[in-house]
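Quick note: the coordinates plus some simple rules give every number you see, no bench work behind them. All values reported here derive from a predicted model rather than from experimental measurement. Cβ atoms are built from the backbone, for glycine too; each structure is taken alone.
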Structure I
Amino acid sequence: MGIERFFKSINNIYSNQIIKPINKNNNITHIYFDFNSVIHKISSRIINHLNDLLLYSLVYKYSSQSGMNIDILEDEYTKINKFYNFNYNIQEFYENLKNINVNEIIYNFIFEDIKRYLLFFTNCKLLYISIDGTPSVGKMVEQQDRRYKGHLMSLINKKLIEKHKNLLNNNKFDFTNIYNEYEYLQLKLSFDKNLISPQTDFMIDFINLLKKQEFKIKCIISDFDDYGEGEKKIVKYIKKYNKNSDEIIIYSPDADMIIMSMILPFNIYILRHEQSDSRDDIIDIQKIREIFNPVDDIAYIFSVFGDDFIPKIEWVNVQHHLEKILNEYKKLNIRIIEKNKVNLENLRLFFESIKKLQYNFQLSKNPFDDNIKTVNYKSFQYYNELNNIEKLLKEYQPKYEIIEKDIDNQLIVVDYYKAMLWKYNYYFLDDESNNNYYYNYDKAPKIDDLINFYDFNFINLNEYKTTKLLPIDQLCFISPINISKYVEKQTLNKEIASKLFKLMKINIPDIKIKNDKINIDEIFSCDNARYLNKCNLKFDIIKFENFKKLL
C-alpha cells in the first residue's frame, strides 16, 4: 500500500511511546521477513559503498596533480573495504571494478544480515522468509508504470551526461577539481532493481542459494511461485498458524505492514531499518492499537491516504494533519467499517468532514538556488539540471492550473469508491476474488465530486474476477521496455521469448535535446504534477485487457 506518510506522522507525534531501538528479546517466538525489502536495502547499501570506493580511487589517481591528502583517502577507503576485503588497494580499485561480482556480494550480505538479526532473538522457533510472488493486477499496473518511468529517467540521465560532457570531462586538477566527474559517471555502478522480480535469473539464483543456507531454526521459504505479495503472504500465515501466546516480529520497511498488523489479534512488533541513520528500530504494534481506536476504522482511514496503485488524495496532507483528521473522524461518531464491510455513505461523510483541511500545494524550491551564485564547480550544471527535471523546476516547470479534461467526473468517482471497496476486501479480509480490478484513472477525484455522490447501490466489484497469472506473465507485463535485455540474458524458452517479443511493439519516444533542454514535454504530461515520476506517459503502453489476450 505504500503508506509512508502515515508512519512519518505517527513517528513525529508518538515516537517515544511506540519506537525503541533493537535489543535482545528472548520472548520472540516467530520472525517474518518481507524479503524483497531486504534485497532492496542490502543492494542499495552495497552499491553506495562500491561507488564510494570508486570515487576514492579516482581521487587518489589524480592526487599528485590536485594536491589531495592521500592519507585521508586511504583511511576512508580502508574503513569501507574492511566489510568486503577486496584484494585491490586504493590505486588499483577503479581498474578492477569490472572484475567484482556484485550479485555474489549482495547474496552473501543478505544471508549474513538474516543471521545477524536472529542473534537478537535466541529463543525464536520459526524463521519465515516471504518473497514477492505474482500480485494483484492493480499492483502490476503500478509496477509497469514505475518501470517505464525509471527506464526513461535513466535514458534522460545518459543524455544529460553527454550534454554536459565538456564540463564534466575536466582534466585540470586542483583543490576545486580533484577527480574527473565524467570518468566517474561512466564507471559508476548501478543495480537494476527490475531484477528483484519473479522469474528473473537473479531471483532464481538467489532462491536456490537461500534454500541451501542453514539458520539453526526451522525455516520456511515462500518464493515467487507462491501467489501474492510478500507482506500479504506473511499476514495469511500468521492468521492461519500463529497462537495468541506467540510473540511475533516482522521485518518490513513499509508502513502498510504497520496498518495490516494493527488489525491482527497477536503480539506483534515491526522491525524497520532506518537507512538514513543506519539503525534498526522496533515498533510496538500493541502500543499503536492503544493510541488508535477503533483500530479497524483508523487502520482503514489511513490506508485511504496512500497506496501503490490508487492515486493519493492530493487535497489532504496526512503528515501535517494527522491529529486533525482523527479529531474530525471522532466528531462524526460513526463507523466506516461495519460487519467487515465498508459503509460507503459513512466514508463519504468522512470525506465531507475533512474538506476543511484541503491542502494547497506550493512549488518545491530548488535546494541549489541559495548557492547558485557561489558554487563554481565543474559538475554543478549537470546535477542542477538533473534536479530540475526530477522536481519539475525552472525551465522544466509545468503549468499549475485546473485542467478540465474530457472525462466524466462521475465515472472517476464511481471507480474511486470501487477502489475503496477493493482495498478493504483485499488487504483487510484477504479476499482475492476480484484481483483483476484496478483503478483506471491517473488522479483521485476532486473532493467536491466525492462528497456529492450518493448512488452507492451502483458500487460493487461483481464484474471483476481473478486471472491466475504466472511469475513469467508478470515479468512480461511490467517490463516490456527491457524485454530484449531479458531475452538475451535470461534462460527463457522459445514460447516465452515469443510472448516477450510481441510486447516489444511499443513506440517509445526518443530522448532529445531541443532548445538546450530535454524534450520531457513530448514524453510526459505533467499538468499539475510536482515531480516527474508523478507525470503521466504520453505514449500508449499495453493494457491488462490486451495483455490477457496474449496468454
Structure II
Amino acid sequence: MYCQPDHGGPAGPYGNIYRSTMSACRSFDYFFPDAPVQVADPARVKALDALGLAMVKRDPVAGANSALAPVLTYFGQFIDHDITAGTDRDGANEMIDAPDLAPRSREAVRTEKQNMRSGRLDLDSLYGGLPDGVPQNPADKAFLDKLVSAMRSKTFRGQMRIDVYSEDTPDSAVPFPTTDRAGDLLRLGALERDKLVTEDEILGLSDGMRKMFTRKDGKTLNPTRAIIGDARNDENLIIAQFHLVFLRLHNRLVQNRPGHVKASKAFDWARDRTRWIYQWLVVNEYLRKICQEDILDDILAAGPGLYQNFLANSGCTDGKLPLPIEFSAAAFRFGHSMVRDAYDWNTFFGTKTTHDPTLPEAGSQLLFAFTGGGEMNGFPVDRLPGNWGADWQRLIFAGAGATPTEFARKIDTHLALELGALPGGTAGTIMAHLARRNLRRGHMLNLPSAQDCAGELGLVPLGTAELGEGEIAQVLSQGGLSEATPLWYYVLREAEVRNSGEALGPLGTNLVAQTLLGLVQSDPGSYWHQTGTGGARWTPADLVADGLPDLSSIEAVMRFGGHLR
C-alpha cells in the first residue's frame, strides 16, 4: 500500500534476505478462504488493465481534496511497512506483467507467500527487529548484526542514532531543540566517517546484500543509504521524515524519563512506551479518521471477531500474527488514492513564506529523489540538505486557511497522475503502472471478489450503477468486473460513493479496522494489555504521572519531539 514503488527492490528490515524462514504458521491467509475462486480468463485480465488505465487521473478532478490531513496517507504507509512485507513482490512462479496472467491457487499462495514481518505493531521497522532466520553467508550475518548495533547511539546506548542535516546547506525550516538537532535518518556515510564499515567490507558481501549499499553501478558505496529497520521507509522523503518522528519520540522519552528508570533500562522503557503510543494512535487517531464512524464503533464495542476467528484458524501459536491477504493486497492499499502530486512542504518548497520560495510546492519526483535511493538528487552530500526537512505544520492540520496542497486527496478511484510513472519503470508500461499492478496482483493472488467479501459479512454491496460511470462503467461491464469486482477497486469506489471519499465505506472499514484492531488485541505486549492509572487500560495520558506530556495525538507527539514550532 501507500506509494510503494513496487519495482522489485529490497523489502523488509534489510531487504528480503533479513527474514528468511518461517514456522508452520501461515503468515498470510484469507479471511474468506471458501469464497468462489478466480479462474484463468484472458478477457478479465484485459479488462483489469483497462480499468487501471481508466483510474489514472488525466485531468484535475473537481473537489479532489478531502478534509483529511496529508500525514494520514503516510501514517498508513508506515503502518503497512511495520506489519507486512511480501505481498507486493513477485515470486519465482509469478510474472505480474504476463499477458496471460492466471491466478495462483489459494493453497499455493498460502504456502509460498511469507510475511517478512512479525505481523505485530511492534515497530521492528524502527528498531531493526531480529529475523526468524539469518543469511547463510557468515559475512552477511555479521554485517547485519553490526548495522543493528550501529542504529543505537554511540554516546548513550539508550537512544537511537539519528543525524543532523548535511553541512553547508540552508537551515531547516523547523528549529529543533538545541539539545537534539537531528533532522535526518542515520545513513551509511556516517558509519563510513566513524570507520564502523569499510568499502572493502561491503564489496565483499554477497551480491544481493552488496547491492543494497552500493550505487547503481554496484561498485561504489551509496553514502546516502539509510540505516534503518526497513529500507522502504526511505523510499520517499515524507515516509522518511515520518519515520524520524518516532525515532525522535524514542529519544525524547529517554531524555525525559522519570528518575526511577535507570540508564541501563532506558532503552527498553522508552521502546515500550514508543510502541504503546504508536499502537494507541493507530486505534484512536488513525482508524478514527479513516474509517466509517458507526461501523468502527461497533467493531470496538464487539471486538474484532473476524480477525480473531482468522487467527484461531491460522495455526500460529508462536507469537506471530498472520495477515489477511484481502487486507494486505487490497483493502489497505486504499492510501494510493490519497497521495498528492505535490505538497506544501516547507518554507523553501511551499506557499506560506516570508521570502521567495525555491518552488511553490514539492513534487513527487523530488520527494523520491531526496532519499537514499534517489541519492539526494545527485547532490554531493551524504545526508539530507537542511532545506528539505519537513515542516509538519503544513501536513497535519488541514483546517481553515490551509492551502489546497495541505490536504490529502479523497479516497476514491482517481489516482494522482504522477503515480502512473513511479521510479523504476517507464510510464505506460504495466511494470510501472501502479493501478494495473494492484489489480493484476489481486487476480494473481486469487482474492475473493468484493461482492463475495460483502456477502460473507452480511453487507449489501454497491449496485451496478454505483460501481462506476462513464469510461469506468464501460470497462466494468467487460470481463465480468461488474459481477465480480476487484476488491481494491471496490474499496476505493465504496468510500467514494458511501462517504464522499472522506472515509472508508462499510466493507473497507471492516477489512481494515478488524485487522489492525485484531493485531493490537492479539499481541500480549501491546498497550491494550497494559495497566494504567487506577487499574484502567493504559493510555498516553498515563505518561503525565511520570512528568511527561499527554501524547494522545500525533500533533502532541510531534510537538514533544520538536517538529512543531
Structure III
Amino acid sequence: MVLFGSLPGGTGGLLQKLRDIPSGDGERLAYPVLMGALIATILLLLAAKRILFPTLDPREPPKVQPTIPMVGHIISMLTQANDFYINIAKRTRGAPICTLPMLAGKMYVIYSPAMIQAAMRSRDLSFLPFAEHWSEDVVGIQKDHLALVMPHMERLSHSFWTGTSGKNLARLNVAALGELAGELNAVPASSGIEGALRIANLSVWIRRVISLSTFRAIFGERNPLGEEDAEDYTTFENNFAGLAIGGPLKRIIGRKAYNARERIQNKLLPYMLAGGDFDKSTSDLIRIRSRDHEALGIPASGRAKTEFLTPWVATLNTIPTLFWFFTEVFSQPQIVERLQEEILGSGVVTLDSGENGQPRVASLDIADLENRCPYLMACYRETLRVYNENVGNRMVLRDTVIQDPDQGGREYLLKAGTNVQWSAATTHKDPRAWGARPHDYNPDNFVDGGEQAKGGRLTPEERAARRLGMIPFGGGKHLCPGRFFAQAENLGFVAALAVGFELHGVRVPASVGAPLGAAARQPAWGAMDPSISISRRKGWEDVEWRFTCAEHET
C-alpha cells in the first residue's frame, strides 16, 4: 500500500485517484475490481517480460536473441533449413555453444566438434523422447504398440544392429546391388554416344533404381512395393512436417504425407498377414525385427505400420548422397581415370572369358571395398562432407554440465527438459579444419590424412577438428546402424560404372538445404538440363555385371 500511495497523483496518490473514479450510475467504482485489474495487469506484464526476455542461469550457454521476439528463431529454422545453423554461428562470434530463446522455452546449439562428441556420449542427453514422438505422429504407430516397444528400445536397437552387420549385412548388400546390376546390364551392348541409353532426369532415375533395389533387398521375393510407392515416399518426405507438429490438426495440415503413408502401410499389411516378413528370402533385418515385435505382442497390423519406416530411413539420405557422389565423380574425367586405375589394380573386379557364346561376366567383390580402394572411399567421404548436413537432436534428461576442452575445460550448464542440437553444416565446412575453400569438392581431403589437399602436414589441431567434426551419421549410441548398407550401395554402384561404362553429359547442379528430417542437400536444377546418357566402355560392351561378397557366405 505504501508503494501505491507514493505514486504520483497528489494527496493520497494513485489509490485515492482510483477511489475517486466515478461509475456510470453515479456510484463510485468498486475499489476491489480496479485493484484486481491492476494486479492482473502487472502480473501479465511480468509474465510477458519473462517470455520475451527470459533470464538464464549464468552458467548456461550465452544467449542469441531472435530478430522477432519469441518466434524469430522458429521462423528462421523453417525458412532457412540447415543454413539456419550457419547463420546463427556467424552471430555467436566463435562461441562453442549458445542458447536460443523460443516461445516460452529455449534450445541449445553446439558448434564445437569436441563438445558435440561429448554430447553424443552423454547419458544425460537422449534421442528417445524424439523417437517416441516421431513414431506416433510421423510414422503412425499406435500408442498401445509404442507402450510395448519403448521399455525395450535398447534391446531392439541391438537387434537392428544385428540385422545390418556381418553375414546379414552381406546378404542385404548383395541383394540390393544385384537389383542395381540389372539396371547396368540393361544398358545397350555398344560403346559411344550413338547407342547410349538416355536418361531424361538423373535425379528421378537414381531415386527409382535405389528405391526399387532397396524395397526388394529388404522385403525379399514377396516384396509388395513398387515404383508408385517410391513416388509416395517422395510425397511423404516433402510434406511430413505437418505430421511432425502433432496435435489434432496433423491429419489436415499433413494430409498429403498422411495419405501417402497410409497407401504404403496398406500394401505392407497383406504382406505381413501372409507371413512375408518371415520368408526365407526376406532380409534378416526384417525377420529379426518382426520376431522381436511379435514376441512383444505386436500384431501384423502394427508391424505393417512400423516397417513403413525401414525403406524410408534406408533411402532418405542414400538417394541424394548417391546423386552427389555420381555427379561429382562423373563430371570430372581426371577422377574417373584415377578410379579406373585403382579399382582394376585392386583385384576387386574379376572378368571371365565367356564360353559357348555366353557374355563375359564381371564380378565385383564388395568385401572390404573401402580399404582395397581408398581413393574411391575418399570420393565417397568427401561427398558426405560437402553435401551431408546431418542435424543431431537430444533432450536433456536431467541438469548436466558439458565441458569445452578448447577453453581449458570451461563448463556450461544444460537444463533438464531442453532440446540440444548441432549440425554437420558447420563442422563439415569449418575453414579451420578444411582450409580456405571448404565448400569445394576435393577427395584428397581424405587421402594420406588430407595432406595432399593441404600441400603439407596437418597440425594436431587440424587433425582433431577433422576427426571430431565428420559426423554424417551421428554418433554415440545413436550412430546410424544402416550406414554400411548405404556405403556398400554407393561404392559398389559407382565402382562398376567407373570401370565398365561411359557417362555423357553429367553436370553438378546447384544444391539447396536438406528438408526437415533429412541430412543430405538436394539438387536444384534450375535451367540446367538434368538428362545424361550411359554407354558401355570400349572393351566392356558384352559384359554382364554381378556383385559378390567373398568375405561372407551369402
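With FRET efficiency 1/(1 + (r/R0)^6) of positions 162 and 298 (r between Cβ atoms, R0 = 35 Å, to 0.05) derived from the coordinates and found to be 0.30, which of I, II, III does the value describe? Only one of I, II, III returns 0.30 for FRET efficiency 1/(1 + (r/R0)^6) of positions 162 and 298 (r between Cβ atoms, R0 = 35 Å, to 0.05), namely II.
Which one of I, II, III has P(r) over Cα pairs in 10 Å bins from 0, in percent, as calculated from the coordinates, equal to 3, 15, 24, 27, 21, 9, 2, 0? Of the options listed, only I reproduces it.
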